[in-house]
Structure 1
Amino acid sequence: MFRRFMAVACTAFAEAAAEPVSALLLLSAVMLVHIAPVLQYTLLSEPGRLARDGGFSALLVFGALFAVPAVLRSIGREISSGTAAAALARPVPRPLFLAGKICGALLSLLLFAAGVVSAALLSEGSCIAGCAGAAARGEHGTAAVSGACFALGTLPAFAALAAAAAAHRFKSSRFAPVLFSLLALSQPAAAAYAFLSGMAPFDARVIPASIPVLAFVAVMTVSAAALACRFRPAFAGAGTAALAAAAMFMQLAPPRIRSVLGFAVPDFGNFWLADALSRAGEVPWSYVLHACGAAAALSAAWFLAGCAFFASRDIS
């Protein structure tokens, strides 16, 4: 049973990484995080905040654009092509099949998040080091980045493009999954080198603040998978978008409505903690565990709903 689960999960993971749009989204997120601080001239807040907030935004927007369509394509394609019926006839229980698809999508999302968060850490460190150098030159209030750190963050992306193209040309490897893997792995490696060599400071506060954002995207991914078990991918995607919109405006709803919607819709305000890091603030790990617990409970509820949807759907 475990081998069947791993086979479904690995297939879902490979499908998510193999889509050309996946590599494009990760490349766009990484480059946006690195380039945005370069366009800032005046330092309006603490050094590195633009890069840090840009990393959180990239994780939220690009992460959702990556994971939600990936799980919709994976489940919808399996059902429409009849592959799901063949897999379930082996037999693979429907809850196991759904759990494997979700786990594969979440694993690919975790790899995506590793690249984006590492880029944000490196970009923030580049801003802090650059602003410190500008202040030492008497240019107070001027936003700047470290040229060495900027090159360390952006050059691996171009190297990944060249390596993926070479692997496709000479080794007949698929371009998109190679590029996706190299992008996701090169950013943590570049950030680790910058921090260990002393090129840029390491802001450990970013990690606990990014985990709730990732948890929110994970809940949206599981809800999309559940809806895909009952509706076509287009309708399931529209339903997931409606859930995301409801989550964004949860704090504006009356308390009674929030208490009712809270069983299915996460309150986005409880997962977005970028402002908590301003003025040297921190996010307690106890709060991170609480947010992850709430996300896990919502994900479990959506998984059970997906199992019920899947059980009542005819896929023969």
Structure 2
Amino acid sequence: MMAERWFEAETQLQPDQYRIIAPDRRFNEYSCQQEVQFAFPFKNNQRTIEVSCENPQWKRFLTVKEEATELHPVLISAKPTGSVIGQSDIEFRPLNTDDLVTKPLSINQIIGKRLLKPRNAGDPLISADLEPILQTFQTKKAYVAGDLIKKNDVIPVQLGAVESDNLLIDWPTDVLIARQTINAGQTIQVTDVDIADFVLVATTLLRPGALTTNSNIEIRAKPLDEIPKTFLSNENQVDGLQTTRIINKGEILRQADLTVATYIKKGDPVILTIERGALKVTVDTLALEDGKLGDTVQLQNTESGKLMKGIVSGRFKANSISQ
């Protein structure tokens, strides 16, 4: 149609971006002995085209409707039911939005999903065409309550959406522990596990004033709903500390449970180490005051009665300093 060629030359629009509506079906039957003339009759308005002829003389008006187009994902080649869509399977093309009832899907809404029905090359993809590929997990070994479950100790299993009720389908980025006994080869359900975090717990009963050491504390995974807000999780956080209350075996350590330890108390026997070059000797002394790790304390030689100073280096231990 001459009107379409003229309009495209004037506007640089493509055929899929507009539609010309004739006043009636007989428009193409009008004949003209001379070249038909086209023009935009209204200033700054390209939605109306004036078509005129001098011999015989007539004039008609055509309406232009711009087609709303958006980039939609379409298949590059035909795919059968069950195909998993990859990035190389699709491309984005401008499509008339009047022909589609849904908004275009993004790349992330398509990649890795499975076709529910066969589709041809050039077919646009919509949500109703796709289903997510869900993945659940089977255990390689048995677990008891409290055991840490690592992702490399389970087997991923793909399944359809209808099978996924109550199953663990997304592996959490957090720590995962067994809430109850899980058998080897069992598919993990949400109710089988707890999201957890690593905390410090007492491995034995700790009385007030007990020093925290590797022999009486350890790191364990505990469910988040059992962890207090001020929990401790690193053994370095408790170096040189002692308990402020009774802490039961298995109890999680909190910041308020510990304070800087008094390694030496007044009246305690203290081994004082004296170094002079290559010479190293130890002297039995008595503490004349309390001291924490790194404190300078007054000591008395138990044999000579001489007063000495030392830097607390451990439980009942100190290093000599220059007088």
Structure 3
Amino acid sequence: MKSQWHNILLFFWIGILILFNLKDIGILDSFILHEFRIPRITGSVFCGMGLALSGLMMQTLFRNPLAGPFLIGVTPGASLGMALYIFAGSSLGIGFTILGAGFSSLIGALLALSLQLWLSKGFTSPMRMLLIGMVMGYVFSAGIQLLQQFGNAQEIQQFTFWGMGSFEQLKRGDWLLLLLPTLVIGIILWILRRPLDSYLLGDLYAQSSGISIVKIRMTLILGGALLAGWITSFVGPIGFVGLVAPHIAKRIIKSESHERVIMPTLLWGGALCLTADTLAHHVLSNTVLPVNPISALIGAPVLLYGLLKKSNL
């Protein structure tokens, strides 16, 4: 019953934010409304849901409430792909386009995932994946910094803007491209909810229950990494949502059962991203702030508060 009321309140909050963002609908030009405002609002909700679901999968994979897509190198890989497109693309005569930027960051995420799986030698050790992912993140960040040294002012500005995260570039129809992968992976997680719960209890328990550890890990890392990479290719890196949304959902529901946590996690992700986007557009008049810093300012204190309340800290 408590989880149902919790979900209803989150639905209510998301609805309030949507109405608030559409409060001037009467004076908006129809083209602006349908091509920019509605895609931005719906896109922020679905991006948040996808990032939250990806974070939940990573936390299940590593059995760690502080895990996220960045830990396996996917988000840094997407950033490196974007950096190569911007800084090396101009030298090769490749002009900057939204489609090219999204494709480059997605390729970077996929190559990072492939490298991770090759170095990890499969899905046998989550700890090995974690350590390799952290090293890859540092290497990718170093590569980005080196590329920036050879870029001009316009290229550095483009990459900095993308790195701050934004839903402004989303257009009509993008919401469907963001919703479908989240929906498909969400359904897969729901089907596997009981095996995933057994996996959380340890490898021995899962194996004694007849569950394939390798298949579970393969599903979690491929689904979570591809979902995070796909969303990052559209809107840039949005920090803390994939980390905080599952963490809040588990603490409020007071359960790690996937049957009870999946829906609140999705709603918290959507609510966090829409809240950050709303603040980005309304905190300062005539100025749109980047979403990534705002999501960090929202998520970091919430996460820190939850960690400090734990009795073992």
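Every number in this text was worked out from the coordinates using simple rules, so none of it is lab data. What you see is a predicted model, and the numbers here were worked out from it, not measured in a lab.
Here are some notes:
- Rg and Dmax of the Cα atoms in Å derived as 20.9, 72 - corresponding label from 1, 2, 3: 1
- Structures 1, 2, 3, by relative contact order in percent (Cα under 8 Å, 6 or more apart): label with the highest value: 3
- semi-axes √(5λ) of the Cα gyration tensor in Å, for residues 80-151 alone from the coordinates reads 28, 14, 7; which among 1, 2, 3: 3
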